Structure P
Amino acid sequence: MKNESLSLCVKCGTCRTMCPVFRVTGEEGGVARGKISILQALYNGDTRFSEETLDFLNRCVTCGSCEFVCPRDVPFLEIIEDAREKAVDDGQISLAKKIALKLISGNKGIKGTTKLAHLIPGESGLNFKIPLINRHIPKPGKPLDSILPDYSPSTGRKVFDVVYFPGCAMRYLYTDTAKHLVTVLNRLGVGVYLDFGQKCCGFPHLTAGDRKTFNTLSTHNSDRFSAFKGKADYIVTACATCGSALKNNYNLPMKVLDINELLVDVLDVHFGERTDGNGLATRFHHPCHLLKHQQVKTQPERILSELSDYEEMAGSDFCCGFGGSFSVFEGKLSRQIGDKKAKMVKQSFAEAGIKKEVLVTSCPGCMLQLTDSLKRNEIHVPVKHIIDIIFEQMEEPHD
């Protein structure tokens, strides 16, 4: 723990304005400055790791909202990761979390977990212990490595090649979206490499304090990426969490780009303005790991403004409450945050009229959480990845 980082916080409370946990619970221990006060007491020897202390540490989505608005640039994510690492080193981690982290550290474990989550009915007794089981999740289809080749060449004039890192959710749950991404890039002159020997990006392990496993996964993936040096120009992802991990915690031989950055900043793709918005009304949920971790905001907004009747949603940057393992081990709190977000979505579409309404985002984790939150609140608005919107518009005939 870096004491100088803790001392940067002047307890101004600005973080309270954006923290999703605080805005739901109103508890000082739920917000960044409250956690920092607890950690200062812990490292000064005034207190020790207790069940209550660990509870406060775990009640953090690691969305980065506090850092995003902090006037002192307090590196809270680094602080919380270090504190959780110390807790893990001290043996303060539940058996359930150990098992979960172990399962997602290998591809076979992830594949089996997604199938299990779909097969177990919500009314089973397991729902209490594994909240994710009773959520609305897409039915796992065939793994991506069984439906896409290692390399998909461009179908038009070739511009360059990229390595696509799909991440766990795209590889095993949202496989159609992953296929759409490859198709879209191929049509734009981009060849796409896929390396199915890569594993989880390790972000869930890092934020849980299991730095040892994160280092193992990041080293493995980095070595695999090195094989594409000289063959591909960029590493591309369409998962905000994976993008954050690769950009901020890896040392890679190529530049990492979110798909929105590639389309707008590099390829400068324009889809043409539709005077009627193509009969489609869209709002965009800014994934925390994309906006607050990678500073990507205007690119998806430009794309949607060209493809639809797009308006910025009030609370578009408010965390959806997923947070990976947070949604499993803090299920009730995760759902409460999701309910708050769902109300924002409903209000935003209140004036959409007769147009087809779609909530768009650019992270599979957010897609899962938002779909579940909207269905639970009986708000009948579909949730789609921005790549799916682009693919559908490319497929439709236009005058």
Structure Q
Amino acid sequence: MIRPPLPPHANPDAALLTCCEEAEERVLELTERLVNMDSGTDDLPGLERKAHVLADIFRSLGANSVELREAPEPRRGTYNVVAVFKGTGRARVLMLTHYDTVFPAGEAARRPFRREGDMAYGPGVADMQSSIALLIAAVEILHNKLGQRNYDTLTIHCNADEETGSYGSRALIRELGRSHHVSYNMEQSGREGELITISGRGIAKGTLAVTGIASHAGGGPEKGRNAGYELAHQLLQLRDLSRPEIRTGVHWTMGSFGHKLNVIPDHAEAFADIRVTRVDEFDRIRATIEERIKNRLIPDCRVEFDMDISVLPFQNDPVTLSLAEKVVAFTERELGRRLGFRHANGGNDTSHCAQVCPSLDGFGLGCLDNHSPNEALPLATIVPRLYILLRTWQETFAGRMLNLGEQDSPR
């Protein structure tokens, strides 16, 4: 495979780089195997098959324990795969992955894994089947090629419902996070593998409900109180809640009122997509809305607001930033390339884990056209991102990413 040469000022660990280059085909072999197995979030039989395949792979790698933990409701019938490797050092590192995709059953047969030029294609190839393959190859190199086990615990968690919010795995993710010094997530690293993710927005659903009084539109409209009119009034006075300067977004995206043509509607509702980078923004938005809805167009209508927070923000606090800066520093020094910082628009499993332990995201491979039939993996990202993951582990195990003594207790 043709790879761009390293810049003249690069100073890599030559032995490690060679291991990564030799593992490139192994990553692609594993990726092909995983891509060609359906595992859409709603495809329970496909998810169970892949869970067992992953468990068998981790057992073959010598994991001290491998568990398939059934998810609670509403995801009962799906499984979190948890593989634990024990070593001789101090660091306890948690790796986060997900093996579900957004594609339906049968998609793997319709669009199997294929390589064309410098890209690979297939359902879930970049999000994140190839990144699971990368992680497996990294464990093989660490143990079999480098002979390194200078960690206390290396835990790999693979969940089956990240694409729909991790409702069947978020509690387990937090539980695992509390017993580890740090978590690293294998989510994608940009179009060319050039990014490390230092923050992700929290997500909430806002519901605005209006109750009016129904009446006959032809025989007594004046007896009614039109919930649709009141909803329109409320939406107009709630349209400016976003704060782009701090990446807060509040967008009313769905709504409805009325169910019969000849009836003044007595109920109306609208829903908002709410995304924030700071937890206190949820409080500001709620307080602002609750104050503004007191101003009503139709006094006899009742207006209520509710907010359901599904994901807390993954914030780029000083610990996160320090972790990221260290990855950027050794990558620039050794590979001659400078990683940029990515601020994710949505949340993922890092958002759950970051509430209980230091976390960093974006250790996976490059990704183009995520979640589409054209989703692609840039092959040139395999070797450098494999190198970056292994060097991150080495620096973490040596206590140079964070002070292991200070992180013996959860945040």
Structure with the greatest value (metric mean count of other Cβ atoms within 10 Å over residues 34-41, set P, Q): Q
Structures P, Q, by mean count of other Cβ atoms within 10 Å over residues 50-57: label with the highest value: Q
Read-out relative contact order in percent (Cα under 8 Å, 6 or more apart), computed value 16, structure in P, Q: P
If distance in nm of label points 7 Å out along Cα→Cβ at positions 10 and 346 is computed and equals 3.3, the structure in P, Q: Q
Structure from which 0.95 was derived, FRET efficiency 1/(1 + (r/R0)^6) of positions 82 and 258 (r between Cβ atoms, R0 = 41 Å, to 0.05), options P, Q: P
Given -9500 for helix-only ellipticity at 222 nm (-39500 (n - 2.57) for each DSSP H run of 4 or more, over all residues; to 500), calculated: source structure among P, Q: Q
log10 I(q)/I(0) by the Debye sum over Cα atoms at q = 0.09, 0.11, 0.15 Å⁻¹ derived as -0.53, -0.81, -1.51 - corresponding label from P, Q: P
Highest-scoring label, criterion being distance in nm of label points 7 Å out along Cα→Cβ at positions 330 and 362, among P, Q: P
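Values quoted throughout were computed directly from the atomic coordinates according to the rules given, and no laboratory measurement underlies them. Bear in mind that the values here come from a model prediction, so they are computed numbers and not experimental data. Cβ atoms are built from the backbone, for glycine too; each structure is taken alone.
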